[in-house]
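FYI, it's all coordinate maths here, none of it is from the lab. Quick caveat: nothing in here was measured; it's all calculated off a predicted structure. Cβ atoms are built from the backbone, for glycine too; each structure is taken alone.
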Structure 1
Amino acid sequence: MPSLKKKFLNLDCPVEKNEEYKVTIIAMSSDGSGIAKINNFPIFIPNTAIGDTIKTKIVKVLKNYAFGIVSKIISPSTDRIENDCDVYKQCGGCCYRHISYESELKLKQQLVLDNFKRIGKINAKINNIVGSDNVSNYRNKAQFPIGIDENGKVVAGFYAKRSHRIIPCCDCKLQPTIFSDILKTILDLFNQYHISIYNEHKHTGGIRHIYLRQADFTGEIMLCFVSAKKNLKHSEEICKALVDKFPNIKSIVLNFNNSKGNVILGTECYTLYGNDTITDVMCGVKVQISPLSFYQVNKPQAEKLYKKAIEYAKLSKNDTLLDLYCGIGTIGLSAVTQVKELIGVEIIDKAIENAKINAKINDFKNTRFICDDCKGAVKQLKEEGINTDIIIVDPPRKGCDQEVIDTLIEFSPSKIVMISCNPSTAARDCNLLEQNGYKVIEYTPFDLFPRTAHVEVVCLLEKI
């Protein structure tokens, strides 16, 4: 006989853990899971598509919702396509690999619209999402965790969703095929030379991650060994073997990270071979990229996004453009010939160093880069009597801190162009600006990360 407590709890919950139920997927969540309902009780089920009728096994039950897995597809959605990756269900990176790209774009368009309406209470015009020309092999950056398998061999791949269990995989469909070839060669060399591999449970060993970057325009490749030690045994032999086989590798760097946290990169870099940076061209501007630089992983698509941001800004030769969270300067520098002066602000000193170098190698004289937080930089500019009517702001996923919102309001530009990789925080921040004298005129979603749940948005706000 079930306990009274269990019986009571089941009164408000129509599902039980480990039981199977027939459901139809009616919507998608922001992380790419399908949503079904039983008696209006939501169940989140990954690897599904709107229109699927399935049997789902409940794996976790919470007070207001549950999680399930697919145990059988009874009737597939018309959005479904054949999956071409053996590990995507385990990896969790490509949550949309089983549906058509057209369907994925519709979902992302709706996600952005829902966020702006529900979170931001914004009714501005939304343009059609700008899809990516390439949905495979588009990533110019890859980070592979390194471990030891049950046979004592070095392996690389990706962490299983919500865990630190490595799913061995050298052939990610989102990355250039040369990354796969380089990674396999590195694993062979590590096994050959018995290279020390990091154990995160014991906090012992050396190599933690392999980090690869490729410049789209030049083809130059940077290889970074992330290690808990400041040296790499047999580094000369390993570097020579890699460069001989892959002549596009122009930089090999050791990044030192001895922390116990989840941050992949440390702050110290030591060049083992070649240059400290690689060179690419973004929107016609030559840029140098260091291991710690932020750089868009889908460069052709990022160029479209930057062009839309500059189109929104409607710049003139009399304008001073303020670029907040400028990174290595890519957005502002792509517009520098259209303005009187560009002022970039970034708190990461290495990024500011890169931005200054990028301005110099392109012979741009009308630039200035400030290493400070937004509030400090704007205070400095105010004291100097510098004003601007146009600000471009490109915050991290968490969005703008209240301090940054206050700073934007204090500076009082006539126009703000916001670029965001998180539609929910963008909607929140736009709502705060609308409460303080601004109006969202229109916004455009951009898909920079096909087959994943991520989507970016560019917003134009004008002062009322």
Structure 2
Amino acid sequence: MELKKNEIVDLEITGYTAEGSGIGRYKDIAVFVPLAAMGDKLRVRILKTAKTYAFGKIEKIVSGSKERIPVDCPQFAQCGGCVYRHISYAAELRAKQQRVQDAVERIGGFHDVVMNPIVGAKDPDHYRNKAQLPIGRAPDGGIRMGFFASHSHRIIHCNECLLQPEAFTAAMDAFQEWASQSDEDVYDEQTGKGRLRHLYLRQAGATGEIMVCVVVNGNGVHYEPELVELLKEKVPGLKSVIINVNREKTNVVLGNKFRTVWGSDHITDELCGLKFNISPMSFYQINRNQAERLYSLAGQYAGLTGSETLLDLYCGTGTIGLSMAKQAGHVIGVELVEQAVEDAKKNAEENGIENAEFLCADAAKAADMLKNRGVRPDVVVLDPPRKGCDAALIETVAKMSPSRVVYVSCDPATLARDLKLFAQKGYEPKELTPVDMFPRTAHVETVVLMSRVKD
């Protein structure tokens, strides 16, 4: 039986998609419904159909789930940031744990892996230490600044995002006050004209230092001293004010040219007992507190005793490898982005770490090169992008015969696929722990220990 567009159906929600929508079944058709909660009994309007699935929206909550809570953000239904503000945090963690378990069992085919309870955040709000806020013109002629609606470039104005620290709200308020007085033009994506593009904010969670970076279609803005004074007055912990030049007609937020208007060209944070300098382009974990817990788990799984060679692939600015350097004999980090490699080297130097080296190369090619050099790591750490690892990389890592592989994943589906490939090469998953790095969103991280089961 096929559903038709605009048809109204009664639906009970029995689970969640990877994107956080509720799932219900009508006859043999799966129906995906945003803002639904498991246990809801709903009246749903069908918006889009296919043979085996459909998309709908809630017309009426006939009987609400016990997992539902009052929504505490007025932008929640429009903004593309959060998907789980309508259910309890405990229910969100259960959904994410189930997502990881389903992927490992159904895609990977593993049923005997030790799966630890998900590591939830002590505070699911105010954790984001970076914000990229697009700037637009509001109907009343003022500044509109916030986040894009889901799957669009329509800006949802948001004065106060509950995922961000209060200092970001203060910076946004100061910037809007300055913008209303300076009368600067706002960038138009269609024409490529206008000056103000993004307000880019970063915070160092441990030190409280704040960076404000204004992305402009030009070399600068008028009344820069006035902007600096307003920010200094209203933003606690302000350490850096930077202008970024981006003249390209592109969706990429930052251009390549930076000019420090006031203060430092970086802020400094502390993570796992180490200091890290964060420039506008630096990669750094969005949730510092949960990153410490994730890295601690990765360190436990690595099982280092002080003499091992650790190979850290997809190392970024070196945070994972450097956090384990004191327990390792030698650390080799590999990263494709040249600036990240330079940052990793600086991070090692500034923390007095002398047993770490960093290579700028593709992970698969670097692993193959190290193998040809006779480097045999005892432990390999993998923290790949969402697409997971290439089959060639998995092949090369297996041929290096490390005793343990620690896999840090940001996508359960590609993780499960890769675990299956590793198992075919003699490495089986022994234990895994999900970590909620991004509360109130659909994302979930997982740390996995794999051990070699055959030579």
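Rank structures 1, 2 by FRET efficiency 1/(1 + (r/R0)^6) of positions 257 and 329 (r between Cβ atoms, R0 = 35 Å, to 0.05) and report only the one at the top, that is, the highest. Largest calculated value belongs to 1.
Given a value of 3.4 for distance in nm of label points 7 Å out along Cα→Cβ at positions 89 and 377, point me to the structure among 1, 2 it was derived from.
Details: 1: 4.6; 2: 3.4.
The read-out comes from structure 2.
As an exercise: distance in nm of label points 7 Å out along Cα→Cβ at positions 249 and 393, calculated from one structure in 1, 2, equals 4.3. Which structure is it? The value was obtained from structure 1.
Of the structures labelled 1, 2, which one yields 18.4 when mean count of other Cβ atoms within 10 Å over residues 385-392 is computed from its coordinates?
Clearly, the read-out refers to 1.
If Rg and Dmax of the Cα atoms in Å, for residues 153-304 alone computes to 15.4, 48, which of 1, 2 did it come from? Before the final figure, lay out the partial values.
Working: 1: 15.4, 48; 2: 17.0, 58.
Answer by label: 1.
When mean count of other Cβ atoms within 10 Å over residues 265-272 is computed across structures 1, 2, the figure 19.0 traces back to 2.
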